[in-house]
1. Can you spot which of I, II the value 0.94 was calculated from, given it is Rg/Rh (Cα atoms, Kirkwood Rh)?
2. Have a look at I, II and say which one yields -0.48, -0.76, -0.92 for log10 I(q)/I(0) by the Debye sum over Cα atoms at q = 0.17, 0.23, 0.27 Å⁻¹, for residues 17-56 alone, as calculated.
3. Hey, Rg/Rh (Cα atoms, Kirkwood Rh), for residues 89-144 alone derived from one of I, II reads 0.94; which structure?
4. Kindly point out which one of I, II the value 2.0 was derived from, the read-out being distance in nm of label points 7 Å out along Cα→Cβ at positions 49 and 153.
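Values in this text are rule-based calculations from the coordinates and carry no lab data. The structure displayed is predicted, hence computed values, not measured ones. Cβ atoms are built from the backbone, for glycine too; each structure is taken alone.
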Structure I
Amino acid sequence: MSKAVILLSGGLDSTTVLAIAKSQGFECYALSFDYGQKQLSELTSAKTIANNFGVTEHRIMRVCLDDIGGSALTDPTIEVPKFEKSSEIPITYVPARNTIFLSFALAWAEVLDAHSIFIGVNALDYSGYPDCRPEYIKAYETMANLATKQSVEGVKIQIRTPLINLSKAEIVKLGQTLSVDYSITTTCYQANDKGEACGICDACVLRRQGFEKAGVSDSTRYQ
């Protein structure tokens, strides 16, 4: 059984990715982050999800991105905005977040002798974050295979992005076929301590639209 590190935020996308990795026969090691986000209920969800899927190990690592700020998700002086269509990168973008998370995943994968890292980035129904694009993932994988001992010795790392070209509705439908329980996931940027969603941020609106377009009952718990 091949080992894989799964970046698990506790949200809809990362949970679907974990379900995909399990269905493909990987031995899964889940990695979550307490990165200074204002709401931590997603980590409660991540713990529940990791336990339900029977991952081999689940780690939550502390990374102080709140010390850097610059994002509505980490800076207490910046409010999380309501959803609006825009061509600009929103203030909810966390500077270099996926690069940082993938670096931790890469280090752990090398220690585990795992050759796959799964991440739930999506380039269709998303908020326009630059570190969710296919060209970014391709560049990161190239870098990873130049930077690690195992790749230099002949074992290549793959950054697997099974959702990258799917709409949110397609992701929900795929999750249904894998029996994913979305009621235990937390996607909202400003969920309360109970994990109840605000219903008005980018993440909430895109999630709700995904369920509606998929024709699937939305089990999200709202405030």
Structure II
Amino acid sequence: MLLALKDVNTYYGQIHILQGVSLDVAEGELVCLLGGNASGKSTTLKTILGLVAPRSGSVVFDGEDVTRASTSRRIERGMAIVPENRRLFAPMTVTENLEMGAYRRSGDLRAAFERVYDLFPLLADRRSQLAGTMSGGEQQMVAVGRALMSEPRLLLMDEPSMGLAPILVERSFEIIQAVHEAGVAVLVVEQNANMALSVADRGYVLQTGRIALTDRADALRENDDLRKAYLGR
């Protein structure tokens, strides 16, 4: 298993946010973590990345217990994140933004650039364009491309549909699917259950800090409780 959270309990002060959370992502798998506001999704991502430390439980990545490891150590081991709202450097070009994703690497970056341009040919054409002048969907490509410049084994995505027009949400998930098909494991944290489950292999549903449901994506889409709560039908 590439990533495994085992009985993780994370607190903010005295507030018990994650309550015995266990989840895993296999090599090359696309997994979604669903939940509403204040369900603990963002805290789960922060715990995986080492931005907050669990009080108990463990985070294992590629066979190494990284529960107490620094965020930089986890990134070196092969994690990368596309943050909520993309957080690009708006006054910088596409190329400069992509280079920021490879800041921990040394040597020739041509192979990394070619990999990103093969996946997103539009970025090759727009490499000199300022990121802040691009559409939301195009910025999403840059944000994903920037994360891929470090050649991660696991890509974490925080609310990729956030702030996008409905027509661009579908494009955003096409991008996620393309990354998955390129062989990168992906964990998508998302409120849009319908779109996330349409591309995922498996899913987890987080409610008030606990895993309430987990199953294959197709089974979750047919789950009555989930459909009423998240799919609107």
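1. Working: I: 0.94; II: 0.96.
So the calculation was done on I.
2. Values: I: -0.48, -0.76, -0.92; II: -0.50, -0.88, -1.10.
Attributed to the structure labelled I.
3. Details: I: 0.99; II: 0.94.
It must be structure II, since only it matches.
4. Working: I: 3.2; II: 2.0.
Of the options listed, only II reproduces it.
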